[in-house]
Structure P
Amino acid sequence: METRQKKIINHKILNEHWFIGSILLIIWGYLFTYFISVIVAVILGNVIPLPKEEIMYIGMILGALLTLLVHKRWFYPEYEGSLKTKDLKRWIITGLIILVIVLLPDIITSLILKTNLGAPTLHSVLMAGVAGTVEETVFRGLPVSYLMRQNKKKSHIIWIAIVTSLIFGSVHGFNFFAGATLLAALLQVISASAAGFLLCALFIRSGSLLPSMLMHTINDVYAFMNLDLVSEAGVMEGTLKTSDIVLNMILSVLQIIIAIYLLHPSAWDEIMETWNWKWGKEN
């Protein structure tokens with residue numbers, strides 16, 4: 001606790017304008033991660049015999065982790081960081097259990113309908129790793145931790161999860177310009193918002209981004225195995241069947257229900273205690 005007694009840096013804009021601060025953190029997080037990834041890719045490109053795209057993916061994963069480190073240092077000695085929490089093992093196990101619950105309906109449906117599933121490749125695993133680290137860092141690790149820093153009311157917890165998840169989901173609408181149909185893009189906006197809500201709820205409840213990173217990565221590895229629906233670039237551009245739409249809606253509702261359970265008012269005191277500890281505040 002000795003470091004907590006050192007002078008805390010004054011973040012004028014972040015301290016006074018929570019909405020602007022959130023957007024700026026998202027933009028900075030993405031740009032900094034990308035900048036670092038380019039540097040790492042150039043260095044690794046001369047060492048690792050892999051295609052440029054896959055080396056870039058490795059660079060982005062490392063860039064996201066470095067972004068979290070810089071973010072922690074930026075608020076030093078105030079912040080414990082987005083990865084540290086008091087009972088990490090418990091929340092990693094909880095996250096994996098939730099993932100199994102969420103994936104089970106899709107796995108059963110795929111077996112019944114005999115969906116064309118391909119084995120994971122290095123490309124798809126790295127692409128999923130990028131989503132699991134970069135998206136969690138940019139859309140949750142930075143803005144959500146900052147908003148929990150600014151939060152002074154327990155009732156605001158649920159709204160932090162809702163707002164950041166809607167931003168996350170809306171960004172997936174740009175998949176329309178990457179080859180997805182309008183219906184597929186809309187479906188991805190809805191499903192990404194619901195998934196983001198669940199991942200954000202897990203981050204807020206646990207105090208660590210690691211469980212959400214693992215869930216996101218493993219989920220996307222499985223999603224990229226659906227060769228009938230998802231392209232090699234990870235865009236939903238295959239022909240959507242009624243069963244795909246219905247299943248996505250069911251999964252979205254299931255994820256929202258689990259997220260609401262994680263952020264139930266009965267857990268608010270525990271959540272505030274966790275985040276007060278993470279930000280060095282008095283309970």
Structure Q
Amino acid sequence: MLEIIAVGDHYQPVAGDTGLDNLKPVVADYCRERFRRIDRFTQLALIGSGRCVAGRTLPPDTGLYIGSRFASLGNTTKVHEQMVGGGVVPKPANFINTLSNSAGYFVARNLGLGHRNLFVSRGDASLVAALQLAAMDMATGTVSSALVGAVDEAVLPLEDHRFRLGLTADTPLGEGSHWLLTAPAGHPGSLATITDMVTLTDADRLADWLEGLDSGTGYCLSRSPWTRQHTNLACLEGGAGLEIYHSDLAAYPGHAAGALLRYLQSGNVRPLIVVAADNDGRFHALVVRPRES
């Protein structure tokens with residue numbers, strides 16, 4: 001089990017191909033120093049993590065865990081276009097920012113963290129993967145708390161981005177950076193408790209797991225747009241004890257994390273089940289139980 005101590009994020013829908021919002025002014029509000037030559041993915045990570053920490057002084061052995069489907073997709077695409085299409089050697093800063101853990105360096109530097117710093121990718125279920133890593137490290141005493149984020153940027157043109165994400169042509173798109181500050185079970189001041197985190201090999205195992213939950217509890221259920229479009233599961237269609245939660249977020253790989261934060265901020269005290277499928281036919285789920293005020 002994990003306790004959620006604080007949350008914070010940045011989210012915005014993306015409409016049309018006229019351009020993405022400039023994040024530089026927002027980044028400046030959450031950074032202790034001025035970072036140069038950082039890309040949009042890193043900017044998103046700095047904003048979301050800064051809002052989550054919100055001036056707290058974190059323990060020195062706090063772990064940092066970032067999950068994302070593609071990491072710095074916009075910068076990586078630009079570098080490949082320069083190299084393959086134009087035969088141009090990319091600038092050193094652009095090349096360095098293609099590394100998945102580059103954003104983790106800047107977040108750690110900005111928040112004064114110097115301990116565990118990991119990046120993980122598991123499609124739309126990257127948040128669950130990052131939380132599982134954090135839980136294992138806390139269980140072994142490697143870290144005393146964990147800052148866990150799911151960050152995914154939108155990349156223009158949107159038609160290409162929908163194809164890349166495997167979404168239908170009319171799917172609204174967004175981008176987001178969603179963060180949870182977590183601690184071991186029993187930590188005081190908890191907003192909610194994550195009681196279950198599972199990875200299930202197929203739809204049958206998911207159905208069995210759902211049937212094993214207490215049907216009298218009255219769960220709410222959230223699933224990512226990709227999961228809705230690519231899986232036909234009767235067990236996720238408002239079955240016994242399940243009420244579909246609509247977060248009103250657009251589609252992007254970090255949707256599961258965004259929906260979780262929106263749910264906690266809504267004041268709903270019913271347990272939430274978050275389900276996200278990956279590209280290998282597996283399902284990743286967690287159960288969050290908000291604290292009653």
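Read-outs: derived from the displayed coordinates by stated rules, not from any lab. Being a predicted model, the structure only gives us computed values, none of them experimental. Cβ atoms are built from the backbone, for glycine too; each structure is taken alone.
Brief remarks on what is shown
- Value -9000, calculated as helix-only ellipticity at 222 nm (-39500 (n - 2.57) for each DSSP H run of 4 or more, over all residues; to 500), assigned to which of P, Q: Q
- Origin of the derived value 1.00 (FRET efficiency 1/(1 + (r/R0)^6) of positions 45 and 109 (r between Cβ atoms, R0 = 30 Å, to 0.05); candidates P, Q): Q
- Which entry (P, Q) yields the derived value 13.5 for mean count of other Cβ atoms within 10 Å over residues 117-124: P
- If Rg and Dmax of the Cα atoms in Å, for residues 21-140 alone is computed and equals 15.3, 49, the structure in P, Q: Q
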